[in-house]
Structure I
Amino acid sequence: MLKLRIGICDDEKLVIDGLERMIAECLCAIGQDYEIHTFLSGSGLIKKVQELDVVFLDVIMPDMDGYETGKKINKLNPGCRIIMATGETEHFEEAFKINAVWYLKKPFNKEGIKDALTKVINLSLGMSGIELYKERNKYYVLQKNIKYVRAYNGYTEYFVGKEIFRQEMSLKGVERELDKRLFFRIDKTYIVNFLWIDACEDGKIWVEGNDFLLSRRRKNKFYEAYLQYQSEYT
């Protein structure tokens with residue numbers, strides 16, 4: 001699975017350590033792969049922000065405060081989600097000026113961290129999860145990591161990396177669960193993920209070395225949906 005790249009920026013090392021621990025516990029609980037980078041200053045964060053997906057950002061810091069840092073983040077990496085963190089509630093309104101998606105009040109608690117991370121995951125394309133099974137074990141899989149889905153012998157198979165997961169659900173039911181911005185049903189048997197399409201030409205689609213034929217009935221709608229995906233999300 002793709003990693004969620006997280007930055008924590010605070011001028012107090014003890015705060016960073018506690019927040020890092022709680023973030024790790026929350027993400028491990030849902031099976032989300034991640035990496036955490038820590039910074040003691042806004043200037044240090046800015047140097048690496050283009051490599052991050054989400055930042056937990058302290059408001060009050062000596063060299064560059066959280067709002068100044070947030071403005072720079074918006075310019076350098078607009079896709080990076082900002083979670084503001086502070087002990088002072090009077091800064092709440094200002095957080096919206098830098099497009100913060102969540103506001104955490106110190107001292108942190110695990111439930112608040114979990115809510116913030118859930119917000120970030122749900123806002124990101126394909127970052128919502130789905131419960132799947134393999135060898136009777138339950139897994140929580142991010143939708144963006146599903147390459148394609150196949151209807152097979154009364155159940156559905158999900159191709160994720162080199163693994164195959166299963167779910168007792170019809171393909172129509174699967175369509176209702178999956179993010180419509182990413183997934184398209186190309187015929188009676190397959191649903192493909194736009195993220196994993198290598199090429200499409202003359203009614204044929206290639207996904208990770210596998211080729212699929214578009215049904216004639218769905219061909220035009222597929223190209224419309226795929227073009228919309230490319231224009232809005234790539």
Structure II
Amino acid sequence: MDRKIKEIEDIAKLDIFRDKRCGIPEFILAEGKNPEDVFTLLIAMAREKGKAMATRVDKKCLNRISKGITQRFRLKYYEKARMAVLTKKDYLKKRVSGKIGILAAGTSDIPVAEEARITCQELGCEVLHAYDVGVAGLHRIFSPLEKLLKENVACIVVVAGMEGALPTVVKSLVDVPVIGVPTSCGYGYGGKGKAALMTMLQSCSPGLVVVNIDNGFGAACAAFLIAGQSKICNTVAVLQKRK
């Protein structure tokens with residue numbers, strides 16, 4: 001087990017081998033941090049690993065990152081997901097075999113769904129998605145679900161605010177794991193995601209698991225690991241058939 005870390009001044013200890021130990025590389029959470037510190041951490045991680053990723057990057061933070069990078073690096077910013085990806089120009093992207101489905105109940109839920117989608121994509125998975133397919137118009141969900149199942153997705157991330165009913169509905173129709181993500185879209189009693197979270201936690205559909213409010217990143221990491229295990233199981237099954 002490699003426990004090596006990289007100390008950055010007196011502000012952070014980068015876990016540069018987290019991907020080897022946990023299967024997921026360290027992402028830098030920009031929210032609540034000084035933009036100067038985010039830039040420093042991104043550069044340090046990119047130098048060590050060839051690639052660095054940050055979540056919850058606002059425009060002020062993005063401007064600092066953009067001004068500081070040299071020609072050795074490429075910067076890609078996903079506005080809806082609020083994610084920044086910094087890579088060395090000679091970095092070769094790794095592709096992990098495995099498909100993940102992502103659904104968003106409403107248009108207001110798209111930013112959280114995009115955080116999940118981009119995270120999965122940058123980790124190396126193929127992602128299929130459909131947005132605005134919530135229970136207010138239940139007929140909208142059937143066609144996207146059929147497509148996801150035909151593509152043999154390993155799991156489905158379902159993002160929903162308001163009453164948060166969509167993950168339960170989806171899990172009642174599919175035979176793969178479903179990860180529910182409540183969003184802070186909602187108002188009044190049980191607003192800011194509380195009602196959606198409670199609904200998902202009280203679901204009677206077995207096989208549904210739930211992450212915290214607006215945690216598209218956490219859902220994506222779990223989905224990525226499930227997809228990886230699914231790939232291993234499929235490979236073993238193929239080898240056994242050949243014997």
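Nothing in this text is a laboratory measurement; each read-out follows from the coordinates by a stated rule. These numbers were taken from a predicted model, which means no experiment stands behind them. Cβ atoms are built from the backbone, for glycine too; each structure is taken alone.
One table, with the values for the structure above:
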| quantity | calculated |
| --- | --- |
| Highest-scoring label, criterion being Cα Rg over 2.2 N^0.38 Å, for residues 105-152 alone, among I, II | I |
| Comparison of I, II by mean count of other Cβ atoms within 10 Å over residues 17-24 - largest value held by | I |
| Among I, II, which structure scores highest (criterion: distance in nm of label points 7 Å out along Cα→Cβ at positions 121 and 161) | II |
| With helix-only ellipticity at 222 nm (-39500 (n - 2.57) for each DSSP H run of 4 or more, over all residues; to 500) derived as -10000, matching label from I, II | I |
| Among I, II, which structure scores highest (criterion: Kirkwood radius over Cα pairs in Å) | I |
| If percent of Cα pairs over 23 Å apart, for residues 49-144 alone is computed and equals 32, the structure in I, II | I |
| Which of I, II yields 19.1 [mean count of other Cβ atoms within 10 Å over residues 113-120, calculated] | I |
